[in-house]
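A short reminder: the numbers here are calculations on the coordinates, not readings from a lab. Nothing here was measured: the structure is a model prediction, and the numbers come from that model. Cβ atoms are built from the backbone, for glycine too; each structure is taken alone.
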Structure P
Amino acid sequence: MTRARRAPRREGLAGWLFVSPTLVVLGLFLLIPVLMALWVSFSDWSGNGSPFSAGVNFIGTKNYQQLLSGGSLAETNFGVSIRNNAWYVVFVVPIQTAVSLFLAVLVNRSIRRGRGFFRTAFYFPSVTSSVAITVLWLFLFSTTGAVNKALSYLGLHGPNWFNDPDGIVHLFLGLFGLKTGPTALTQHTALGVSWWDWFAGPSVAMSAFILMAIFTTSGTFMLLFLAALQNLGGDVTEAAMMDGANGWQRFWRVTLPQLRPTLFTVLTLGLIGTWQIFDQIYTGTKGAPQNTTLTPSYLSYQSAFGNQQWGQGAAIAFILFVIIVVLTIVQRAVLREHKVSRRRLRAYDPALHGPTTAPQKEAVR
């Protein structure tokens, strides 16, 4: 073997040598525990001894069946947790993305003096302990807390935030006299929860956690958008200004499309983080009131460490993993760049107005 051929091989071996400590650590503390948890989800392990001991039996998908069908309490609790977390995701992800983008644009353009101060102020809640923020939130949103006190100055009577299980969608419909749902929604269920309850919206208690999530995460995503905005070239924006585009048109048609990679990153991180909410629930309400703040992550912990149902706890974790992966793939498909259609190309290329030649068809395709 010549020296020129041995050099790339040596570089490859050196690379593997440098990354081997990280691979060993990830294998010992991440991959092996995940595989063990996967086995536990298919077994009847009681939590005593090793999950690979002779007394532990393989029970197939029984733990998953109890969660997804059968009409048991486990199915109902799992369905309620999925409903609560789904509404949490629906509200938090788009709002925190919009707020973080607005803050990034504000800091990048509008604020000239004290820009560093505002960057730090907006980012500070993100680096504060989530437990400390949750305790503060419990104080602010208590019945006699600062939030209700501020609402009283506006002539509004604030709710009993963390003790109100009513869904905000049901409360809104109640303003129009719709107190109970139609039979088609109340008589049919999914995961042990009626369709009418699926459309209840987040509870008042969960709404407080939604506000907290937006408050604590917008600063982090603001920095991502800010870094992306500062790396954009100004030539395209200047060309749009020369063409007479106003500020909103420049942002919507020029700036935002260039932020697509960052937008995908923010939405993906937000989606993953919102489906893993645990510490706020554990510190704050532990699923109360009436399980309206129960989430799959906390239910997995409660099933395993509280009720000693380790198989069900592991099964919930892996179902949640599948949900996150599927939603991430769907989101990637929605946000991927689409080829420009022939109809839109005609507006910019006069050559496409005439008869289309074979090379033009291939280019458009």
Structure Q
Amino acid sequence: MDAVNLLGFDLEGLAAFCEQLGEKRFRATQLFRWIHQKGAADFNAMSDLAKSLRDKLATRAVITALPIISEHVSLDGTVKWLFDVGAGDAVEAVFIPEDDRGTLCISSQAGCAVGCRFCSTGHQGFSRNLTTAEILAQLWFAEHTLRKRLGSDERVISNVVMMGMGEPLQNYAALVPALKVMLDDHGYGLSRRRVTVSTSGVVPMIDRLRDDCPVALAVSLHAPLDPLRDMLVPLNKKYPIAELLDACNRYLDKAPRDFITFEYCMLDGVNDTPELAAELVKLLRGHVSCKINLIPFNPFPASGLKRSPRERVTAFAKILQDAGLITTVRKTRGDDIDAACGQLAGEVQDRTRAHIRMVRAPVKAPGTEQDSPQ
């Protein structure tokens, strides 16, 4: 029988596993704490577990991190890891240190099938979903590796964002147990407000997440009009903006925050005009409680897109702010190591022929005659 990686269990799953071994539930809680709070991988080090249980675990279970392919540290302190998930696939995770928090950006898939025009992961294509163990292994490794480096027993990672490679809600079965471990007081004890799932707009799964494990929600919007969003975020053809906003309002009924974050990647000559800012105001003001996060685009050759000039981003933000919409411009972090938003690409054995699928006509802002650069 193959050994089971215990990183793949939430507390309920670990309790069920321990029952199979003839152990009581409180043993699962002890084991869970050793794994996630103390970062232990050696059962013999788990001193308050009975030796009989440790012997059983030694033959039936493992606690295995993902192999590290590379680590890069940015000048601003951002750290990016490339993890080997087997069969030629690799995924990336990024730690972003700030004065008042430490944020870990985690991947949920090897690649991504959504294929957003401005995202380098989408241009890599899609290989497979990650398991719960592979999702949590990124957090387990980062948290306990950083603690050792800092010589501290205090929590280093205060925030987790599911904004790495992949569309989290298209890997729902593995995502939810991972979220539960992050939130569990016997695990990482993170607040629901400090765990964020980012989605391109998988409407039915937004509703399921609201009922199963409501955490903070970020939505990749990027356009206020369906024809433009169809080109930037192909999933919009299946779940158009009106349906997406309805789902956001339903989510707010149980959300830990009283707003949804809308991500808006600023693309030169595509979605950054004053007219589109006005359309965004019309779309959101009075219709959904939200915060808008304007993201400087991080260019990569295959996109055929350019970053909006700083002055145009500022002007766009002012239109939204003057209309009473809470708007921030995200600071670019880790772009010198390709760790900034939209840059995570990893290494993926593509099963979706993305190199063919994503060759499309140039995208332009509605009402303009000039195409965006190819």
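Quick check: 18 is what I get for relative contact order in percent (Cα under 8 Å, 6 or more apart), calculated from one of P, Q. Which structure matches?
Going label by label, the one that fits is Q.
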Which entry (P, Q) yields the derived value 14.6 for mean count of other Cβ atoms within 10 Å over residues 117-124: P
query: For which of the structures P, Q does the calculation of FRET efficiency 1/(1 + (r/R0)^6) of positions 109 and 197 (r between Cβ atoms, R0 = 35 Å, to 0.05) return 1.00?
result: Q
- prompt: Hey, distance in nm of label points 7 Å out along Cα→Cβ at positions 85 and 317 derived from one of P, Q reads 3.3; which structure?
  reply: Q
query: One of P, Q was used to compute log10 I(q)/I(0) by the Debye sum over Cα atoms at q = 0.10, 0.24 Å⁻¹, for residues 189-308 alone, and the answer was -0.31, -1.44. Which one was it?
result: Q
- prompt: Can you say which of P, Q returns -19000 when helix-only ellipticity at 222 nm (-39500 (n - 2.57) for each DSSP H run of 4 or more, over all residues; to 500) is computed?
  reply: P
message: Given 19.6 as the derived value for mean count of other Cβ atoms within 10 Å over residues 77-84, which of the supplied structures P, Q does it correspond to?
response: Q
field: Identity of the structure behind 0.99 (criterion: Rg/Rh (Cα atoms, Kirkwood Rh), calculated), options P, Q
entry: Q
- request: Figure out for me which of the structures P, Q the number 15.8 belongs to, where mean count of other Cβ atoms within 10 Å over residues 53-60 was derived from the coordinates.
  value: Q
